[in-house]
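Each value in this text was obtained by applying a stated rule to the coordinates, not by laboratory testing. Computed from a prediction, not measured in an experiment: that's the story for all the values here. Cβ atoms are built from the backbone, for glycine too; each structure is taken alone.
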Structure I
Amino acid sequence: MMKRTIPSLLLILLLVWSVGCDLDDTIKSDDSQTEIPKLVINEFMASNSGSVVDPDEDNNDGDPYEDWFEIYNMDTMAVNIAGYYVTDNLENTMLYQIPATDAEKTTIQPGGFLVIWCDKEMHQGATHVNFALSASGESIGLIMPDGFTIVDAITFTTQTTDISYGRLPDGSNTWEFFPVPTPGSSNSGEAPNLPPVISNIAITPENPTAESVVTISATITDPNGNLDTAWVTYGPEGAVSATKGMRGSGDTYSAEIGTFTNEKIYFFITAKDTENAERKSDTLFFEIGYEAPTLYINEILASNSGIVVDPDEDDNDGDPNEDFVEIYNGGSVAVNIAGYYVTDKFDNLTMYQIPDTDPEKTTIQPGGFLVLWCDREMHQGVLHIDLKLSVSGEAFALVAPNGMTVIDSLSFGVQTTDVSYGRLPDGSNNWEFFTMPTPGAPNSNASANRPPIIEQIAITPDAPTESTPVTISAAVSDPDDNLSAVVLHYGEAGAITNTLAMTLSGDRYAAEIGPFASGATIHVFIVATDTEGASATSETQQFSIGVVGYHIVLNEVYSRGTSGDEDWIEVYNRSSQSIDLSDYRYYDNGGNSGSKPKRAFPAGTSIAANGFIFVRTEGGGEATDFGISSNGEWIWLEAPGGVKIDSVNVVPMEVNQSYGRLPDGTGEWQLLNTLTPGAPNQ
């Protein structure tokens, strides 16, 4: 099949834009005179249902049919794109940086091609990036390591499934649709012969016995329409050698292979076309007399804004509010689901296999529950899987280790944020919505009363004197809307005996205390109670009267650092004298909760009057290292002796933004579009 030229009107509608240069000339950026290599985005596919297979999906690690784009090197020298950026949003040119971990894979030879897989599966290698392409249209950009010089870019509109779009000839300004994509090779205009495609492999009966006649079936197609023959090879482990031809009915091919007494029979399917292009399926197996365990998909949550927290997100490693699927063991024996598969696509039952590295975590006791976190953060443990649930509705299945036997499955419609969907009672056929999800526990529609929540405690002013009253305020809420009282407790160490009711002022509860004598250190904490007697107590905070250290404040924070250019904070000295920062400390939730040590300024560090100092929060390989969550979190600053002198709730930011005070030292915190570590904010 020949590639088709796009009609001229469609060309206009596509709004294709290739930036920056005449491709026959060497390009130089205006500011650095750095030569830009002659690299172009040469071909891409934004909707792939099976025409192109990701070669790194060799361990049932996810969907093998991924979006991709191809880069072509028109230069006379090899180019290593490690350190370059790629993006699908030209307003965010630093969306993803190609890692410098595999020069062999990221180097493009002269006249060569490199395929970038847009699958969000970066653990599969240096050519896998953190975004997917949109079939409804968007942009693709390749950016120099400086983060802003565009090497090449394209903006496209709606794409057709399994049809790529690329330059013909390679590197030219003429774009065409290609019914037969050519990732990693020349866009020649000719349709290369491709091997057959094998999918939907099944056995009948699903759980054969020694008396069963077993039939193997599959869907087999050929991209070029020249399928010739298909056969199944089968036998016990170590002797998979018997063969049987498969007969076709439409795209469905099957072969009856007989009866068996062996416990396990392994098999694979081979299909060949008239030009001898051949494809073999994965080797699968069926088990004679297999009895499926009594496991149920028992509860799901497809949109979680905070009602359930992933317990493995203990180091700002990502979003703690993840989708989940709960498995319930309704049987009488323990079941280890290591080796089982999970999927959200019924046409790909082997999408992701549960690792067999931690049987304690993957074993479900009789009547027990196991929670799978659908977050694609597999480095966090065996219960984190390589898929996410769709709030608009989809499917989920638990599949036996043979990759074919569905243990349990669920198809669900549109879901509501923070409302789970599950069986009631556990393991039954009755499904209900739960406003109080119960991952890892029996399902219940009973609404348990929850205690109040105390957040964002503030002490004003941050440098009180002996003549200054002090206002303590906090954001206090109750999940069940039955807050009864908020009380401030205060006093000096060992004598926190004073109490004062806090009153609602705007969206915060506040109480004014003091003034206090110079040199005094006052300790405070807050207790909130609801109408059913549930209460919450904040951590104890303290402030000192007339302490010069209170002139040191947090002034700017950056949370989008990378390896070699880590996250940082900046402090500012509001006073007219230099201050020794030895033993001042800064930390995030880990340090505040005591789960890790607090990070100190190096001994001998001094900050000048009205001066700035910025420090990295990680990168030193120390126990005190911490990364600032790109989703936002609290950062604290404390003076020697553990006196908290400043804090800020950092908000999410783009890679080219920081969060800081404007003006320095006294202004409101806001997102800043110019990073100024160690200098005045702009």
Structure II
Amino acid sequence: MANPYCNLPGNENISDTYQMITEGFDGVDTDLQGHIGKGGNAHAVATPTKAGFQSAEDFIKLDGIEAGAEVNQPAFSKINGIQADDPEDELTFEEGTGIAITTDPASKKVRFTATGDATPGPHATSHIPGGNDVIPDAVAGGSSGLMSGADKALSNNRNGYGTTTGTATVLAVTLSPVPTGLVESLRIAIKLHVDVTAAATLNVNSLGAKSLKKANGNDFTGKAGGIYTFVYSGSAFILQGEGGEYGTAGAGDVLTGKTIGTDTGVVEGAMPNIGAVTITPGDVEQTIPLGYHNGSGKVKAVTPVTGQTEETFIFAESINVKDPVYISLVGGAPTKIADPDVMPTGNPYTGQTNAFSPDGLYLAVAHNGTPYITIYKRSGDSFTKLANPSTLPAGTGGRCAAFSPDGIYLAVGSIASPYITIYKRSGDTFTKLSDPGTLPASAVNGVTFSPDGLYMVVSHGTSPYVTIYKRSGDTFTKLANPSSLPASAANGVAFSPDGNFLAVGHANSPYVTIYKRSDDTFTKLANPSTLPTGTVIGVAFSPDGNYLVAAHGTTPYITIYSKVGDVFTKLANPATLPTDNSYAVAFSPDGNFMVIGHSTAPFVTIYSKSQDVFTKLSDPSSLPTGQTYAATISPDGVYLALNCYITPFLMLYKFNFSCYLFDTMAEWRAAAVRKIGYAKESGAAGESKKVIITHR
């Protein structure tokens, strides 16, 4: 028989195989001792196909099963009274009003969603005061919430509307919503059923009659069918949406055909429409018609007498309109004013060392000693030194200065190269420009700009003696020299007011050379028939261009020419001449005064001009301290600046003019008369009034 321990062959004798039986029992005994079963191993663990011993893991699983545990028990026992009948019983969740159910098999989830469609029913009581989940009242600027009772009352007191009943003076209305009472700030809107034209009261919801008023306190008026809004003030209903003030305009103040709102309603205008009226001046007064003028009316012009001008002066005495007057220099001469806060550091050169800007706000003074140019700013009668330019003129002294007609450029001539320094002004700051491409040949003695600012001319001591530049923006380009040059070292230079003539004073005969300009070409004119008697230092044209004056070093010290066309004719010498060598000459802007600076006392001589006659005025009470080398008058004709060789180097004067009543010829002949005319308006002494000037 076959078994795991012994298989005896059936075809052999047992005597030959009995030993195998003993061996089989030994194997049985060995396996029993080793606890080896069918699994083939000692205590082999049972498998799904072979019986065996229980594993430790299986023991733990079986040990965790509670007593009474059964296979395939129902998934639930009971939910809200619903009993599970068998292990495969199902429980279904059903949607209700306001609740939606969705399933997600993938994530094994069931979702319950409140849709908000449910009718609150008794649920709402839990969210109002006394409930267990109270929703708070809404807060201005905060989260939404419930409307409070106070808010409801406020709404009722703001939104009431109704149509009136009753009479035009005793009105009543029933509002909806109903107001809580006649409380201050109660706002109502009513529709009138009748016109209200007189004082009226309104009884709202039988709460009591109250007056209807406008904001200005007047009685309310309104039209039937009109809708009006009122606010209760605590004593009356006040109309809203209408201005509280109408002003004082009445029918006569409003153009015919137009209307205006008033306290009593809309009013038709009664002012006549005059339109455009033309008035022709005559010998008698004319009344301007009452009414509206459209602005196109006019007073016909009165043809003025040729040469008449309107000017303003301070009256020296009481003067009536149309009184004959004359304008005279107070005291007969300019008056010295206070020195600037800082004086120039050195004496001037002869000729053109100072210059006013065209607006009269700045005064530039060239001098020896650093900074070589001192610039003042004027405020009233005060002259205050400005900060020095960051780049100063070169050398040891400034010799001359000139502003361009627009006041933007300041040119300063000096002793050392580049000989001419050009500054550009921005406010109170003067900034040096790049030097011209071609510089003057030597130290510059004089500089001037043409009236249009396109040309700048500098005079100097070596040939060609004058250098003429043309300006384009900030660039100054030298022009070709005139075909005929000055005879020697040039000093003063001056343009005529029209820019067509250029005068150059110089050291040798003919002492003055006059050019006529045509575009960029300067052509020498024929010499005057009578020449100056010596070296000319200063030259100047009168503001009208009719006179040219040369200041020179030998008697008569000044030569005055009258210009007609291209011809310059010497006038008779003034009756009183400067006392010695003359260096400077300057005209007042109106041409009525001429100032000469010279080397001996009184150092300055001032003339009044009347046609071709120059008459010396009285000397200033305070004279310059020494030789006067330069003179300039401000563009308004008020200030005179003199540069002296002796400290304080700069003297400032003021021309004070007043208007006097023209009583007798003898009176005005005795005065330093500047102009005559008549008063355009009346005024008292000390008042500034308008005068029509007829003669100069």
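When percent of Cα pairs over 48 Å apart is worked out for each of I, II, structure II gives the greatest result.
Ranked by mean projected area of the Cα convex hull in nm², for residues 416-559 alone, which of I, II sits at the highest value?
Numbers: I: 12.7; II: 9.1.
Answer by largest value of mean projected area of the Cα convex hull in nm², for residues 416-559 alone: I.
Have a look at I, II and say which one yields 2.9 for distance in nm of label points 7 Å out along Cα→Cβ at positions 408 and 584, as calculated. The structure behind it is II. Here distance in nm of label points 7 Å out along Cα→Cβ at positions 376 and 400 was calculated and came to 3.2; which of the structures I, II was it taken from? Going label by label, the one that fits is I.
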